[in-house]
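Pasting the structures in now, so scroll down.
The numbers here are math on the coordinates, done by the rules we state, and not lab data. The shown structure was predicted, so the numbers you read here are calculated from the model rather than taken from an experiment. Cβ atoms are built from the backbone, for glycine too; each structure is taken alone.
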Structure I
Amino acid sequence: MCGIAGTASTLTPDPGLVRRMCDVIVHRGPDGAGYHHDEHAALGMRRLAIIDVATGDQPVRNEDGTVIAVFNGEIYNYAELRDELVARGHRLRGRGDSETLVHLYEEHGDDLVHRLRGMFAFAIWDRTRQRLLLARDRVGKKPLYWRADGSSVHFASELKSLAQDPRMSREIDLVALHHYLTYQYVPAPWSIYEGVQKIPPGHLLVWERGRVAVRRYWQPDRTPGGPVDEREAEERVRELLLESTRIRMVAERPVGAFLSGGIDSSAVVAAMAMQSSERVKTFSIGFEDSRYDERSKARMVAEHYGTDHHEMVVSGDMLDILPRLAWHYDEPFADSSAIPSFYVAQLSRRHVTVALNGDGGDECFGGYQRYALMNQAGRIPMLPRGLAAVSARVGELVTRRSHGRSLPRRLGRLMQFAAEHPSRRYATLMSCFKPEQKIDLYSDRLRERLAETDSRLLLEEVFRRSTARTDLGRILDVDLLTYLPGDLLVKVDIATMANSLEARSPFLDHHLLEWAARLPDRLHVRGGHTKALLKRAVAPWLPPELLAFPKQGFGVPLATWLRGELRDLAHDVLTDDTARGRGLFRPGAVRDLLRRHADGSDHSARLWALMQFELWHRAHAEPSGLVGAEAGCSRTGV
């Protein structure tokens with residue numbers, strides 16, 4: 001596990017720049033650094049040593065030094081790959097996973113990605129062909145940014161590395177901002193900066209003598225897999241989860257697990273405990289507000305398996321961490337559960353270097369309540385076009401005038417749902433700011449610039465491209481390819497790497513993902529019940545009372561904080577001269593959101609999105625922001 005950065009160019013690259021790019025992400029790899037420099041490429045990495053601690057330094061090279069690689073992640077099937085490569089005559093110097101990449105490239109070229117089981121972002125430099133290959137794992141566990149400037153391509157694990165180059169533009173990509181305000185994250189391939197992109201999950205980038213090409217190499221296949229015996233399916237879930245957990249426990253450094261009290265993390269802890277000769281170390285975060293505190297459920301599992309359990313309570317007086325989070329996240333990021341994620345990573349790092357988690361369980365097995373809602377909404381017939389337009393307008397009016405009352409709000413949404421295609425229904429459901437709310441918020445300049453851009457089309461395109469034959473299957477694809485990598489995996493990667501901790505996700509093993517993707521809908525959502533198959537499969541592993549609890553999620557008391565501990569901060573950063581001077585949002589609209597939230601309506605998600613954009617801008621996009629924030633992080637020990 002580490003952070004990587006580098007440049008390939010038709011000219012001679014600057015090795016000093018690559019060193020600076022690596023220095024700024026030392027938190028991703030505090031155990032060492034490595035570099036390669038030749039006439040057309042400079043590669044670098046920071047290492048967090050987990051496997052092959054003694055001999056696993058990077059960059060790695062083939063026998064004659066013509067193929068060089070830097071790598072971030074873990075390849076869990078590396079032992080089998082090494083045996084195959086040795087049998088084919090390759091000589092490997094170390095005992096770890098990274099060295100397999102250069103030899104697999106020699107054997108399979110770009111198709112080496114299909115041989116890898118794990119999480120990864122890597123760069124392979126082919127000196128003979130003057131060709132750079134960049135790749136990101138199937139679901140996007142590990143990040144990879146890039147930009148090209150004609151003669152060169154630059155890449156890095158974090159945006160702040162690319163920003164070490166003074167030639168990089170700091171202009172905000174207004175389309176990316178528009179998408180961010182819809183989804184609360186900047187979706188791939190956009191980044192918040194003009195001219196910088198993310199390699200999407202399951203994609204490759206090839207740079208060869210100045211030319212760039214990006215292509216997809218993986219997406220889930222949701223064509224039905226034929227009749228399924230439910231008892232056999234339950235047994236197969238247990239087998240796959242035990243195996244994917246076992247291979248993720250391999251490490252030369254201490255291993256533990258995040259334990260939220262939900263089904264997914266509890267199942268992972270159970271799978272660890274059944275396969276470990278030592279007590280599993282578990283870590284939980286709680287809140288003073290009991291509505292968001294799941295520690296009692298986590299304790300049930302910890303006591304059931306006798307884990308070495310550790311807890312921390314996040315309170316309002318711990319929110320001074322926000323500027324530090326803005327520096328680490330590199331882009332505006334408005335998932336408020338980044339706060340407890342950071343603290344559980346910080347707590348875990350005091351005891352372990354690797355932490356397993358339950359990420360992906362909901363996307364694999366249909367765990368979100370919105371899946372049941374959309375399944376039920378699928379029974380609502382599409383109205384004729386003229387009637388649909390009337391229903392949409394009336395529904396929007398009813399929703400606006402519901403003043404928080406449940407019945408009229410639900411009636412209004414039902415009328416809007418009836419007017420929309422299922423893909424639009426889901427895109428609307430997943431939106432933070434709706435289009436009409438953006439129109440109210442934007443300045444005249446921004447409104448004119450973005451008038452023809454509909455962020456909801458991003459999700460609708462994934463919905464349309466899915467191989468699933470049902471709307472539920474298509475929605476699962478949408479989340480697996482957008483929300484999971486754009487929000488959840490970014491949140492955990494940054495929170496853990498900021499604390500020099502490696503996160504591993506058994507549910508995101510592609511063998512398990514691909515098997516689950518072909519299951520019939522009834523094994524995911526049954527009536528109003530979600531995650532039907534997984535709950536039955538892991539029921540023998542868990543305390544019975546745990547399965548009776550409704551899904552709670554990893555939420556925070558954000559609405560309360562924005563009326564209390566964070567009220568002054570929200571007002572200050574959203575209404576001061578600096579924020580108004582950007583000319584992006586109408587000051588009156590921002591003040592109105594603050595007022596309505598203070599008066600009791602819940603606008604916490606929208607206010608949080610605006611706050612995180614403003615905090616990000618002050619940490620990164622302003623001339624002194626990067627240096628100041630970086631210095632602040634060094635003072636706090638990261």
Structure II
Amino acid sequence: MQPGAATVETTSFNDFMDLASKTAPRRGSSSLSHQTSLSPTQLIARAAVKAALSRAALRGLRDRRAIVIVLQVPSAAWVEPVQDAIANLAVGRVEVIGAAYREKSTSDNREDSALHAMSLGRPVIGIAPSMAFLPQVLVAAADHTLAIPPLSPALVGQVIAKWCGVRRPPLVRAEHLAGLDLRDVAAVLRCAGTTTSPRAYLARLKRAARHRVGPPEAETLPPLADLTGYDEAKVWAEMLVADIARVRAGDLDPRELEGALFWGKPGTGKTLLARVLSAEAGVPFRATSVAMWFGNSPGYLNDIIKQIDQFCDGLLMAARSSSARTAVGFVDELDALPNRAKLSDRNSDFFSVVVTHCLMRWEELRRAGIVLIAATNHPENIDPALLRPGRFDRQFEITPPDEQGRLGILRQHLGPDLAAVDVTPAARLSSGATGAMLAGSVKAARRRARSSGRPMSLDDLLSEIAPPDARHPDEIRAVAIHEAAHAIVAHRLGLAVVQVTVQPAGDAAGATRLRLLTGVPGRQDLERRALALLSGRAADSLLGRGANAGASHDLQEATRIVTSLHASLGLGATLAHRIEPAEAERLLQWDREVTTLVEQDLQHLMRQAEAVVWANREAILATAELLVVHRVLVGDEVAAVAAAHPPRVRVKAVRRQHPAMPSPAEAGCSPACRQ
């Protein structure tokens with residue numbers, strides 16, 4: 001409805017006050033809808049208006065005074081039904097200015113229209129879900145500013161009793177109305193043949209609330225305690241659930257609740273965590289996205305603003321009807337809301353308004369005690385104003401789960417399948433997989449078993465997670481030696497090995513993952529990393545089929561580390577900072593002096609790598625054999641192999657060109673490897 005004065009002919013006030021008692025059926029009759037022309041929407045709206053208006057406002061309507069009343073309704077759906085209810089409260093004509101959404105017409109026109117309505121000497125009623133939607137001259141001149149609250153359990157119970165023609169209202173609880181608006185309750189009270197029992201309508205109400213609070217599958221969500229792989233984000237979620245319980249008990253102000261941004265790769269379970277958090281806390285959950293705003297409207301600026309308002313107004317209404325006095329609002333793919341600093345001139349006029357409106361409305365939600373959670377794959381693209389305290393207070397990276405996390409996710413999706421089988425091999429072989437990928441693997445394994453007419457086995461799951469390696473055995477063994485050298489040398493140098501694998505992934509034939517120590521590294525620390533990188537190529541030369549192009553990425557990273565020592569970090573011969581560490585190798589393209597220094601250091605580190613590899617050849621070859629069989633080893637298994645095969649020559653720290661690096665002779669390297 002567009003705002004503007006509308007003259008309405010009304011029935012008498014006394015007629016409305018007696019309407020329910022005169023038209024309600026006696027006990028045992030079919031339904032109020034069969035006895036009167038009132039629809040469920042009209043009955044609810046009239047009951048809500050009657051409860052909201054003060055005696056002074058009612059007297060002014062009855063006496064036809066030139067009063068101005070502003071009514072704030074819970075949502076846009078209430079505007080027309082409340083206008084109809086007001087028409088039945090007043091005697092004679094009443095000027096109504098209804099605004100379901102923000103008006104597109106000029107401010108002067110709106111103000112003049114409202115001023116003209118007030119000059120007619122009749123009651124003027126402004127009805128809108130937000131005061132900002134109404135002409136401000138009307139708001140300023142209001143004799144009575146009142147609000148119709150969201151549907152309360154008491155009011156809905158009374159309406160159900162009148163609809164069914166019984167004296168005793170059913171017991172409606174706050175959770176039965178969570179997330180429900182006027183139309184939802186009106187739909188519950190639809191004519192349904194023989195349905196006359198308040199209990200039947202109450203059951204409908206509960207089903208509608210469950211649907212509005214979350215998706216239909218919300219009842220199948222796992223408990224928060226069963227979620228694995230979320231680290232700090234899960235700890236925060238558990239604390240938030242506890243805080244919401246304190247809000248429900250009256251021990252905490254809902255405005256103290258925090259919001260958060262979850263970011264990470266696709267499929268890591270960001271949306272799942274938000275839904276589980278909401279279900280665990282027992283509060284309404286509403287989700288939206290920029291794509292939904294455009295998909296549910298023609299896409300004009302005014303339509304997008306309306307979509308944002310509908311989402312925010314729905315959250316406010318859901319929070320008011322919740323026993324916890326809060327709700328969870330989820331904004332998916334937040335990066336689709338562009339950073340205003342990066343907008344082109346062509347898009348600035350449109351999206352600057354959208355982003356600014358979101359900032360204002362979402363800050364309003366936070367002040368109302370509503371928890372806002374967002375998800376994105378690209379946090380660097382988000383407007384910084386969205387991430388300040390008071391909007392999305394905390395930011396958590398949701399990374400692909402570790403082995404224990406993957407094991408828990410597999411168990412969750414497997415359910416009763418493979419209950420007596422150890423699925424640790426599947427969890428280990430799924431390194432790098434997200435929760436969504438693991439869920440897809442379980443579904444595919446079930447499909448594989450169904451097609452063969454038998455129960456699912458571990459082999460079905462392994463075949464989906466890690467299909468048989470099609471490479472030649474000699475190639476697999478060469479990769480295993482290369483990766484085993486990375487792992488053993490890193491372990492000897494004190495670097496923590498997380499996992500080593502010969503499973504191909506993208507362009508990589510295998511991978512060794514290290515956990516770098518926190519803190520500010522010195523030159524020795526960085527050279528240890530470079531030495532671990534070069535050990536793969538050293539093993540190719542000494543224990544494998546010879547040096548090959550497979551170590552190109554290792555050489556690139558080692559070159560970057562050594563170049564940054566000289567050109568970025570002040571750990572070489574000079575202190576000048578010439579380039580950022582991440583781009584340090586670019587300096588080699590035009591600076592011959594730095595190129596010479598870097599090449600000398602790399603040659604020296606390669607000789608040391610060859611020495612360490614030769615001294616630990618037995619541990620490396622033993623690790624390689626295990627990799628050929630199992631394809632994946634974790635850090636503890638690498639450490640066990642290293643302990644069982646000590647180096648032939650003790651590798652100790654010496655001071656040569658660079659401290660803490662063994663010389664080839666002291667590492668027991670043969671004359672051939674020193675050539």
Computing FRET efficiency 1/(1 + (r/R0)^6) of positions 537 and 561 (r between Cβ atoms, R0 = 25 Å, to 0.05) for each of I, II, the value 0.95 comes from structure II
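Quick check: 1.7 is what I get for distance in nm of label points 7 Å out along Cα→Cβ at positions 201 and 345, calculated from one of I, II. Which structure matches? Walk me through the numbers on the way to the answer.
Working: I: 1.7; II: 6.2.
The value was obtained from structure I.
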If Rg/Rh (Cα atoms, Kirkwood Rh) is calculated for I, II, the one returning 0.95 is structure I
A value of 9 was derived for relative contact order in percent (Cα under 8 Å, 6 or more apart); which structure in I, II was it taken from? II
If you rank structures I, II by distance in nm of label points 7 Å out along Cα→Cβ at positions 441 and 505, the highest one is I
Value -12000, calculated as helix-only ellipticity at 222 nm (-39500 (n - 2.57) for each DSSP H run of 4 or more, over all residues; to 500) from one of I, II, is from structure I
